[in-house]
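Just below sit the structures, each encoded as structure tokens.
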Structure P
Amino acid sequence: MVKIGIAGACGKMGRRIFELAGHDQDLEVGFLLEKKGTPLIGKEIGKLKVSSNPDGLFLVDVLIDFTLPEATDEHLDYVGRHRKALVLGTTGLSEAQITKVEELAKIVPVVFSPNMSIGMNVLFSILPEIAKKLGPDYSVEIVEAHHKAKKDAPSGTAKKLAEVITQVTRKDVPLHSIRLGDIFGDHTIVFCGNSERIEIKHQAHSRDLFAVGALKAAKWIVGKPAGLYSMQDVLKG
């Protein structure tokens with residue numbers, strides 16, 4: 001049985017992780033963390049009280065964090081202090097914060113991915129081969145769309161898609177962002193050249209695909225040696 005803590009437990013993503021974990025016999029939610037001032041602090045979700053004190057991490061094996069950069073920055077300190085595993089899906093981290101994640105991974109195991117979707121991570125793995133086979137005669141650009149409340153643009157997923165293509169083409173990939181309505185997450189990679197266009201699209205229909213991936217990562221990471229892991233590592237495992 002893997003005991004998990006959920007950062008941002010009262011948010012939409014945190015609530016869904018909590019609900020899905022309750023249906024997994026290999027998981028037990030042992031800690032719910034929220035920022036100070038959240039109305040539900042001290043109240044129960046299920047049978048657990050929501051806390052603003054990160055020291056409650058001692059109760060669990062792994063923390064799942066889908067919060068905001070400023071909150072994650074603080075959580076990294078506590079994860080290191082309590083030597084707990086971390087599944088990190090927060091996007092929009094600064095270079096300094098990413099370096100902090102890398103330093104943390106020297107003492108605890110960390111799964112860090114801009115997108116926990118299994119389908120998207122399969123796409124991360126096959127895109128370099130597509131770009132390689134198409135060759136330099138094909139131009140490529142990426143369009144991503146998310147809900148209007150998403151703070152970072154372009155998305156961490158779009159940046160990762162561009163990164164894996166650039167590793168092959170050695171060319172920068174233009175990124176275009178749309179923030180409208182309640183879009184969960186759409187990413188379209190467009191290759192164009194030689195009188196043809198190839199479009200590869202991934203659409204998220206709900207938050208469940210991110211939550212399912214995060215829970216899969218949480219079960220996988222416990223017991224692993226310190227290190228920085230990706231969802232690619234989780235899927236291989």
Structure Q
Amino acid sequence: MLKKKKYEDMRSCWEFGEAEECRRGLMYGMGYSKEEIDRPLIGVVNSWNEYNPGHVHLDKLAARVKQGVREAGGLPLEVMTTGICDGMVLKDPKYIEVPSRNSIADQVEMTVEGNFFDGMVLLCTCDSIVPGHLMAAARLDIPAIIVTGGYMPLGIHKGKEVLHIHAQDKVGTAAKGMMDMDEYNGLIEHSWGICGGCTSMTTANSMCMIAEALGMTMPNNSSTCAISSQIYLLAYQAGK
């Protein structure tokens with residue numbers, strides 16, 4: 001009976017095929033347990049990087065997402081995508097930032113589809129990244145939810161809140177020598193917050209709102225500040 005049971009166990013493994021068995025062995029090699037491997041595999045698709053202020057905090061939000069996934073019985077597996085900020089990129093955005101949307105959708109599709117993940121949580125905030133993740137979610141058609149990084153807090157200049165567009169609007173004026181440079185530099189240095197979607201209603205915040213309107217985020221995600229405790233709670237709830 002023992003030999004027969006062992007043979008049946010082996011046969012059930014072989015039914016998955018060589019690729020599945022290779023993955024199982026590789027995951028054991030990385031230190032995962034059988035109990036973890038048997039859970040639903042949830043891709044945590046993160047566009048975090050240190051150069052995009054809308055995304056610089058997404059590593060911390062991903063940690064909360066993964067905690068929620070684990071507590072709900074899944075195995076979170078974090079993978080990365082490109083995340084270019086159109087406020088940071090210096091090359092013409094039509095050649096770099098805008099085409100990155102399609103590249104991002106392709107990156108998600110290749111990684112998630114290629115690995116047969118059972119579901120995914122996508123973390124993104126900015127202009128082309130959110131639509132890239134939405135496109136990938138539509139293509140893959142598996143259980144998915146998006147976590148957007150929240151809006152950037154207003155900057156403070158001389159004790160008053162200011163929008164970043166107030167600084168940008170002064171670039172031409174300063175270049176013509178028609179503005180005090182100390183005032184101009186003060187605006188440039190203090191008109192942006194530490195992280196989140198830029199403070200005006202441009203494509204970073206508007207795309208986060210569209211993702212929420214489509215039902216692809218937790219309620220109130222797009223209207224939550226990037227530095228609030230609530231954004232971390234939303235990330236945890238999305239993971240669950």
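Bear in mind that the values in this text are calculations on the coordinates, not laboratory data. Note that the structure is a prediction, hence the values are computed from the model and not measured. Cβ atoms are built from the backbone, for glycine too; each structure is taken alone.
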Computing percent of Cα pairs over 19 Å apart, for residues 108-211 alone for each of P, Q, the value 55 comes from structure Q
With mean count of other Cβ atoms within 10 Å over residues 44-51 coming out at 14.2, pick the structure among P, Q it was computed from. P
A value of 139 was derived for volume of the Cα convex hull per residue in Å³; which structure in P, Q was it taken from? Q
Out of P, Q, which structure matches 0.55 when FRET efficiency 1/(1 + (r/R0)^6) of positions 20 and 220 (r between Cβ atoms, R0 = 41 Å, to 0.05) is calculated? Q
Comparing P, Q on distance in nm of label points 7 Å out along Cα→Cβ at positions 116 and 188, the highest sits with Q
Could you figure out which one of P, Q the value -11000 for helix-only ellipticity at 222 nm (-39500 (n - 2.57) for each DSSP H run of 4 or more, over all residues; to 500) was computed from? P
When mean count of other Cβ atoms within 10 Å over residues 52-59 is computed for each of P, Q, which one produces 23.2? Q
